[in-house]
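Structures incoming, each one as structure tokens.
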Structure I
């Protein structure tokens with residue numbers, strides 16, 4: 001197996017490689033060896049999903065069902081084991097895997113930030129290969145170290161901040177107000193404030209879908 005082959009398969013499916021590691025070296029939880037590739041939503045994810053049967057059938061959880069089908073098929077084609085960040089408990093330790101990839105870090109407000117897509121991280125699954133193969137070396141340096149941290153002041157009600165991290169009740173209460181509808185339709189202002197978030201190419205409709213899933217009306 002080669003990293004380039006996995007990256008090509010991910011791109012063809014509307015996904016991005018969000019990180020790679022050798023668990024033997026990184027100490028990734030639940031894995032002893034081989035190569036772990038983390039997959040996430042890229043700019044082509046949303047139009048790909050909208051054309052998929054999972055989106056068109058009107059049933060629940062279209063994103064998770066699409067991810068299961070697509071990444072499961074990738075695993076079969078590439079001879080890997082597929083893991084997903086949903087479907088628990090128990091849940092697969094995706095946060096641990098992300099942080100140990102050297103490409104995801106904790107931001108000043110506690111949420112994860114990625115070196116390419118900022119706070120617009122959306123891991124859809126992972127592929128674990130039994131063999132170790134060459135992968136790009138991650139910088140391991142958080143982009144937050146040289147950032148003025150606009151995320152710390154972006155929330156209109158301070159639900160996400162550098163002192164208390166996440167006040168869920170304050171967030172949900174605000175989303176029920178008229179001003180809060182801009183967050184519901186456009187996405188979390190804190191995540192959008194991250195300078196790297198633009199790199200995700202996130203469709204506003206995708207953000208609105210995730211916000212509705214988080215806070216159903």
Structure II
């Protein structure tokens with residue numbers, strides 16, 4: 001995945017035509033487009049193929065299942081051109097290792113260490129470092145650590161070394177792109193602030209400028 005602007009668009013728009021238009025409008029402002037179940041369920045898995053023609057696509061399916069099911073999901077994402085798949089780490093090392101094996105050299109696996117919403121503090125936050133340590137052992141390419149709690153990003157960075165950290169929760173959830181990058185994130189993930197705006201390209205440009213001011217690009 002390229003690292004030009006360090007901005008990833010979370011495209012949870014459910015109108016397929018609008019989603020493609022937004023992705024096209026910001027394609028040179030983002031390093032990847034992250035899609036979740038809302039867009040896939042409303043527009044079909046073919047949306048992965050279509051977006052992958054122009055951007056790296058991260059399938060944020062937060063895969064959390066037994067190893068065989070994890071393998072099947074990852075293989076299908078890869079077959080449609082996904083560059084990365086996000087999986088939960090709490091399912092354990094066998095499921096996480098199955099994801100890494102299924103992705104092979106064709107895609108990256110990013111493991112969730114902590115959720116960005118307030119409820120994430122109930123369970124995932126308490127074990128974030130342990131899950132990051134397990135992810136390193138299993139060969140995960142990168143990790144998800146929330147911008148809503150920058151101190152958590154720093155803790156994960158201390159464990160994962162040079163592996164990639166993507167940080168969601170910027171914008172509507174209250175996280176700061178600058179704070180996330182300064183804490184050690186490689187990329188920030190922004191969704192509603194961009195795709196719900198009247199001018200997605202302009203908003204994306206502003207976030208890129210914020211990142212650039214605090215990062216060595």
Discussion item. On Kirkwood radius over Cα pairs in Å, which of the structures labelled I, II is highest?
Written reply: I
Item to complete: Using distance in nm of label points 7 Å out along Cα→Cβ at positions 31 and 79, single out the structure from I, II with the greatest value.
Response: II
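Which of I, II yields -9500 for helix-only ellipticity at 222 nm (-39500 (n - 2.57) for each DSSP H run of 4 or more, over all residues; to 500), as computed?
Details: I: -9500; II: -13000.
Structure of origin is I.
Between structures I, II, where is mean projected area of the Cα convex hull in nm², for residues 87-174 alone highest? Before the final figure, lay out the partial values.
On the way: I: 7.7; II: 5.4.
Going through I, II one by one, mean projected area of the Cα convex hull in nm², for residues 87-174 alone peaks for structure I.
When relative contact order in percent (Cα under 8 Å, 6 or more apart) is calculated, the result is 19; to which of the structures I, II does this value belong?
Working: I: 22; II: 19.
Structure II accounts for this read-out.
For FRET efficiency 1/(1 + (r/R0)^6) of positions 55 and 127 (r between Cβ atoms, R0 = 30 Å, to 0.05), which of I, II scores largest? It would help to have the intermediate numbers written out before the result.
Working: I: 0.85; II: 0.40.
Largest value of FRET efficiency 1/(1 + (r/R0)^6) of positions 55 and 127 (r between Cβ atoms, R0 = 30 Å, to 0.05): I.
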Fill in: Top of I, II by distance in nm of label points 7 Å out along Cα→Cβ at positions 15 and 167, largest first
I
Fill in: distance in nm of label points 7 Å out along Cα→Cβ at positions 71 and 207 - structure with the largest value, from I, II
II
Worksheet item: If we compute volume of the Cα convex hull per residue in Å³, for residues 143-190 alone for structures I, II, which one ends up with the highest value?
Response: I
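Throughout, read-outs are computed from the coordinates displayed, never taken from laboratory work. Small disclaimer: the values here were computed from a predicted structure and weren't measured. Cβ atoms are built from the backbone, for glycine too; each structure is taken alone.
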